[in-house]
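Throughout, read-outs are computed from the coordinates displayed, never taken from laboratory work. Computed from a predicted structure; not experimentally measured. Cβ atoms are built from the backbone, for glycine too; each structure is taken alone.
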Structure 1
């Protein structure tokens, strides 16, 4: 279900801009909104996968093969989308990467920086070009895909957990900044979703959702406009419990938790 729109905009197709659209949650969201007739701006690093979506939904997709760490390229993509389609009703900053990291290994420092650049800076770079136009329109929704991994740190996931914690705090700050602008800022924290990113997880994943199921739920949350949501809702209870655990108890429970392999361990 698409988000509610103003009466002036209700007669036109919904305009949605999505990063990380080539696979996982981003692709599932693109398919979901395309099926409802939306006009889409899709960003990803893999042109062939973007072209597949464009061919599947002819006339509805504008392709932007770029990396979200390239702010200038994102600004050019945003300008093209606004010129050709209009100011988006929804911008979904979904692009993200995950890899096991250990600070003790100097070789992992580049991976730590890259994860932060994509998951945190890339989110800000995705929103930045659209805010002025949304302010003028006095509406629109900026949706950040964070993660429950941002609630507390996990062993071997310094970069990913830190990047998602940064995203959650960033989105809260942005929500306050834009409070009186008519722009809604939404934080979505998925739990475990069946995507290429989670395939390498060597541990049980409770309440695992298929990507298309997750996309449908996320779209409903975007329509509802809640400032902070967890998908699926059961994981919200898990997140609240983790927040309440004293450090001594949390450390005993999670210090030996299985960790995602480092890049060097995947080779």
Structure 2
């Protein structure tokens, strides 16, 4: 049984690979919107909605971005994260209303997520977003679906039939999670929230993250772990510590330089 499931899962990555050109277009468009003051929204129902909320929720601790920058909305509200609210997905008006309640506007980007490609809740949100002139991306696992046709950019991996027929939490869910990982990570890379493959925006809020912060500083600057610890204590953040060490700046000077570079460490370093 497990070998059958595992063999099926191995086909998911290949289905996502076929969509890389469209995922890249989405990342470019979203990054452009955010850089101009917009935000990224995920909208979905059931498993699709939960995956969107999960990806959005992990952006602040990973990249130290404001919690409102990437927002996940699920049909049925927070209750639906832990409970089945099946009929919530059938109301297109609620999809529109949930976006409006978050202040969604023409500067923003919306990723409508629906494995089936026909969820009314998601279609309602996409129709509203497109009428405003916001960037619309449809993520589904059904080619030529209503969600794909409703969006400016369609991402449509085809992971194949589910091992448990109709259970889109499995192959379709895995494909969706992989695409969302690529979107959020790619956007944050484009916006300068990382340096190389290092999470330079990580916040040292517990011992594990403090240790990681010290190691990142040591990795970038070449100083010892103890010196990285001292720098982190003095600077308060990884990026500021790196600037202070590399450019021989005070904390105030480093923070000002970082602000002028819109938080992009590479730009602040002059590289």
Structure 3
């Protein structure tokens, strides 16, 4: 068994959650054994805190890195909560609406949507997250508007070529597909979040493991001592990872933790 303390970071979508949006029992049990063995487990997600649901948190973690490193908690203590200045954000919102780009704003308390300009997108988004009362808010009436990052979705009417240079001048962009990306305050990532947690805990000798499957996990997996790509990950992620495990449904988390002797 691994005797040196490990800090283990888990993405949510495609890593903890399978394609049915469920956390496999094997992953829940493996994380419990990991912590019982003296190691620490953290969520490290692109989701904002408002979207880290209670059922995920109830698995049992020592902290959460949310919104790609802009919101960090360890235990009950908040280490980081970077908010986009509201004046800047309102200007970007006007730009997105003017150029017909769908978007959602992600914060510690709410996901802010636009029910007026893009009603079809608004209702589609809500349908994907049923049963989460209080999660969604209207950015037009919210005050203050507390947003860590935001995401965009391009449709056939969008004029993204007019917007992209402005976004890249002010933020870091993660482009997942031609029509979808995340916009993050410059200099923050899942990797910077891991480093902040390690520094805060003073565990300079601890070994860092990270599990992910998406392009916003790339920096995290490269920065970790051991970066583990889930089965079904993007090919670029697999190429730059230390280890390829199985998919969530195929017990990928438990299998990899056993492989590295973090659990029995």
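Below is a table of values for the structure above.
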| item | result |
| --- | --- |
| Comparison of 1, 2, 3 - label where distance in nm of label points 7 Å out along Cα→Cβ at positions 40 and 136 is highest | 3 |
| With mean count of other Cβ atoms within 10 Å over residues 88-95 derived as 15.0, matching label from 1, 2, 3 | 3 |
| Which of 1, 2, 3 leads on distance in nm of label points 7 Å out along Cα→Cβ at positions 32 and 120, largest value | 3 |
| If helix-only ellipticity at 222 nm (-39500 (n - 2.57) for each DSSP H run of 4 or more, over all residues; to 500) is computed and equals -17000, the structure in 1, 2, 3 | 2 |
